[in-house]
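Each reported figure results from applying straightforward, stated rules to the coordinates on display, with no laboratory input. Remember, it's a predicted structure, so these values are computed and weren't measured experimentally. Cβ atoms are built from the backbone, for glycine too; each structure is taken alone.
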Structure 1
Amino acid sequence: MADVNILGLVLLVLVVPLVLASARVVPEYERAVVFRFGRLVGARGPGLIFVAPCAESTRTVDLRVTTLEVQVPPCESRDGATLLVSAMLLYQVIDAERAVGNVSDYASATSQIAESALRDAIGNSDACDWRREGGAIVGGLQHCVDMQTSRYGVGVAAVMLLDSRPFMLRALGPQDAAEMSDRPS
């Protein structure tokens with residue numbers, strides 16, 4: 001009988017730490033992407049998950065909406081004006097597996113795509129278009145960024161124009177400079 005108690009005690013001493021080391025709690029707004037021996041197994045959570053020690057590792061991904069301020073250096077518009085434009089991008093991880101498995105840093109990639117799309121939008125429009133049709137330009141910008149980021153599991157919730165103004169009024173033509181100066185910001 002004593003042998004059974006000793007065996008039970010030894011098993012208890014070995015099993016309890018193993019279970020405690022493998023148990024993890026994933027909050028409602030996160031997912032744990034699990035890798036087994038370096039291969040992507042899948043996303044787990046929310047709630048209590050078990051990860052095999054030494055065999056599995058996890059990378060936690062936040063699924064909440066993240067804000068990103070996009071500022072580009074002064075860029076030249078289609079009509080030759082130099083503009084300073086800044087925008088705010090709201091994005092969210094939609095698929096945690098693709099966000100971890102398809103790109104090394106989804107936040108940095110989203111930022112670079114948004115900056116590039118904003119520079120393209122400036123170059124493909126006139127300076128006065130930013131005052132008159134800012135909403136349409138921003139809508140196109142959101143669609144462009146969302147199409148590219150959806151490949152790696154990130155969705156763009158919204159793009160908002162924070163500021164658009166000429167970098168130097170002398171870079172505008174005389175009529176455009178007068179028109180932009182007269183308008184309230």
Structure 2
Amino acid sequence: MFLVNGLTLSISGGFPVEPNAAATFAAVFGADAWARLAWSLAIAIVLQFVLSRTRFGLHTIAVGGNLIAAEEVGIRVRSIKIRNFVLASVLAGFAGVIDAFRIGSIDPLAGGSEMTFAAIAAAVIGGTLLTGGSGTLIGAFIGALVLGILKDGFTLSGVSAYTFDMILGAAILVTMAVNVHLSRWRERGGA
């Protein structure tokens with residue numbers, strides 16, 4: 001990540017660039033809020049279907065849940081990992097295109113680790129375990145909505161960004177603790 005970030009900064013000189021695209025193309029790929037919502041929903045629905053109804057998705061969950069057991073039952077773990085990294089990279093690139101049209105410029109200094117942290121926070125708030133093997137895309141999508149609503153609400157009430165980050169960190173810790181207790185409860189036969 002740092003390699004690509006450094007390369008991007010070297011090429012651009014650290015200055016934002018305005019994307020040259022037709023108005024229709026820009027509207028379809030993120031300048032319009034409804035287009036961003038439609039893309040988000042479509043991707044979430046397709047990926048949830050892939051995770052829950054296809055061999056690739058089930059193998060992905062198995063690898064995330066227990067790497068050794070997945071290997072022992074014949075799942076090609078290395079292939080699943082590579083495919084997931086490629087899928088994540090393609091989706092991150094697509095998110096970058098949508099964000100560039102949203103803000104009207106391609107800024108090499110925008111986002112970065114803050115966006116990565118927000119994505120991980122949304123997944124954890126949505127019920128995904130950091131250890132893997134548990135969670136849904138719909139849960140992560142709901143986590144992203146909750147995170148966005150909280151951020152906007154705190155911003156409108158005048159709470160500083162630093163305070164919001166502190167509250168978000170505490171919320172993630174609480175959510176992780178709840179997730180761990182729920183998974184232990186399920187293992188004991190509670191649900």
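Computing distance in nm of label points 7 Å out along Cα→Cβ at positions 44 and 164 for each of 1, 2, which one ends up highest?
1
Computing log10 I(q)/I(0) by the Debye sum over Cα atoms at q = 0.09, 0.12, 0.13, 0.18 Å⁻¹ gives -0.42, -0.75, -0.88, -1.43 for which of 1, 2?
Of the structures listed, the value fits 2.
Work out the source of 4.7 here, i.e. which of 1, 2 gives that when distance in nm of label points 7 Å out along Cα→Cβ at positions 12 and 92 is computed.
Corresponding structure: 1.
Quick check: -13000 is what I get for helix-only ellipticity at 222 nm (-39500 (n - 2.57) for each DSSP H run of 4 or more, over all residues; to 500), calculated from one of 1, 2. Which structure matches?
Answer by label: 1.
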